[in-house]
Structure 1
Amino acid sequence: MINSVRRRLNIIKSKLRNDEYLRHSQWRDVAHEVFKRYGRLKADIKKRMSVERVGDMSRVEIDGRIIYWPLKADVSRLVDMYFEVFNDNNNHCFDTKETPIRYGDTVLDCGACEGYFTMKALEKGAHMVYAVEPGAAMTSCLRKSISESIYSGRAAVYQYLLGEANKKLKIHENEDDPTITHVFDDQAIDKATTKLTGGQVVTVEMITIDELCKRYSIKKIDYIKVDVEGSEVDLINGALETIKKHKPTMAIGAYHMPENVNRIIDIIQALDLGYLISVKGIVDFDGIPRPIIIHCESDARRLEHKGSI
């Protein structure tokens, strides 16, 4: 409780000081973070959640939505994930009035993790969802969770890291918390792995979004959701041709590094594609408040939607 109050006061102080990391944030975001009450809502989700073991996975059901989760991983993490995707009033929600998923969209889910966002996009009538996730355990669960949509041709799951280059990297998959993936280059791997326990170190291919679209002949991208644990700037730099060509709606979780929001906004504005850009939410990590989500929708997408009504 004391830490929560301290973080909320720090957010107020940072905005009053006009801290650079909050230059795109509004006072309504500050007010939301100061007065939010998520505890009861999350407790209700936990009460509605049922879990059973299916082979080497946990079958988790909430409100009739079923996903599969690595057996050794903590299922309580799914309460927060479910809340962030399916409660539209929280500030970690990607699909909002600023960046809505629309019927018929082709969606790219970057950092699909447990698959709730992919599931929501399919529920809202997405024509196709490409879900990308680097971990083997998570992609295996994800494929099982949305197997019917894969079979019907409305979804595909790819196991890649997404970045600004095409190369091989090593990652550590944490079996206790599959949402945490440590990435290493060859020089750092030996020293780093001595400090890691549980899970395994594997080689994974990193590709750009531009390369992903070429490799799988993806001709249309309407919506890009990004939550890639701090690599968002690299991902955007590796997607510039795709963004220029398709002008997709983008919802980017950029809170992992305090400078990422400003860097990404600068990159997108420099493209001069007519994007309306806003940020939502504020989180205090390590005493440094920063926005949570960048919402970007182009004039072309808004006009296209208005013309179809």
Structure 2
Amino acid sequence: MFRSFDARNFPATRLLAAKKGRRVSVCLPARNEEETIGEMVATICAELMDRYPVVDEVLVVDDGSTDSTATEAAAGGARVVSAAEVLPEYGSEHGKGQAMWRGVHETSGDLIVFCDADIRGFDPGFVLGLLGPLLTRDDIDFVKGYYERPLDGRPGEGGRVTELMARPLISVFFPHLAELAQPLSGECAAPRRVLESIPFVGGYGVDLGLLIDVTERFGTSGVVQCDLGERVHRNRSLSDLGVQALSILQASLQRAGRSPADVTDFPWTSRLVRPSEEPISVSFAERPPLVQVPAYRKTA
């Protein structure tokens, strides 16, 4: 049973008192999120840096956006880095996992909070809820957020990839994770010592990959979840979710030691084939633990 917390129990004043000199970074991996990123960054900066200095830096990792994501993020007060320019010797392909890995390299915090960049009406309680267990307890290695996710205004119908792909795979291969409310949640937080010591699965498989790898290395006792309330964001079409689902399948099979028999090296590629549509190639790749990266060791 994973311990659960409530974000409402962690007001900024309480966490400010519990901070005790630890540096906190918020990292937002983003690609084409101009409609939401500026407001998210501005809210964090105004409420959690200026009003209550709980957060020390906000970093946006721009993963090849073709819109004004980088401009909006910088205007809101974030430091913005281009994913392609961070550790380019480890590949230049786009992907959420790759952007998060590069974000850990670029941040300076002792504690690192990740949030997806497409949240509408962003509440600073998201950051506080993820930080709360880490700042108020000494036995926490990883915090996973969960929330109510409406779909087109209908409560309780979000998280389709979780229910149709991730949860069945977890039940078969990783039953120790089965009681987590939202294993694919993009909102999570951990000490740097944890994040720098594990590999990062590329693409959409990163969220499940982190859970698998953290619990394998550190055990389940230090993994907790926090109720963040409600999350309203852009809901993708069922067709668009196919790529995400395939990425989750790849990550699960690889971590379970069940990758296809003809796979002998990484990255390996699968093709998503659907009637009357062009096939889409989805590659499984991962980045090594940052403690193994020479450039990181020089700056850490």
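Any read-out appearing in this document is the output of simple, stated calculations on the displayed coordinates, not a laboratory observation. The structure displayed is predicted, hence computed values, not measured ones. Cβ atoms are built from the backbone, for glycine too; each structure is taken alone.
When distance in nm of label points 7 Å out along Cα→Cβ at positions 104 and 184 is calculated, the result is 4.9; to which of the structures 1, 2 does this value belong?
Of the options listed, only 1 reproduces it.
Of the structures labelled 1, 2, one was used to calculate mean count of other Cβ atoms within 10 Å over residues 168-175, giving 18.4. Name it.
1
Give the label, chosen from 1, 2, of the structure having the highest value of Cα Rg over 2.2 N^0.38 Å, for residues 88-223 alone.
1
In terms of FRET efficiency 1/(1 + (r/R0)^6) of positions 40 and 200 (r between Cβ atoms, R0 = 41 Å, to 0.05), which of structures 1, 2 is highest?
2
One of 1, 2 was used to calculate helix-only ellipticity at 222 nm (-39500 (n - 2.57) for each DSSP H run of 4 or more, over all residues; to 500), giving -10500; which?
It was calculated from structure 1.
Compare mean projected area of the Cα convex hull in nm², for residues 80-159 alone across structures 1, 2 and report the one with the greatest value.
2
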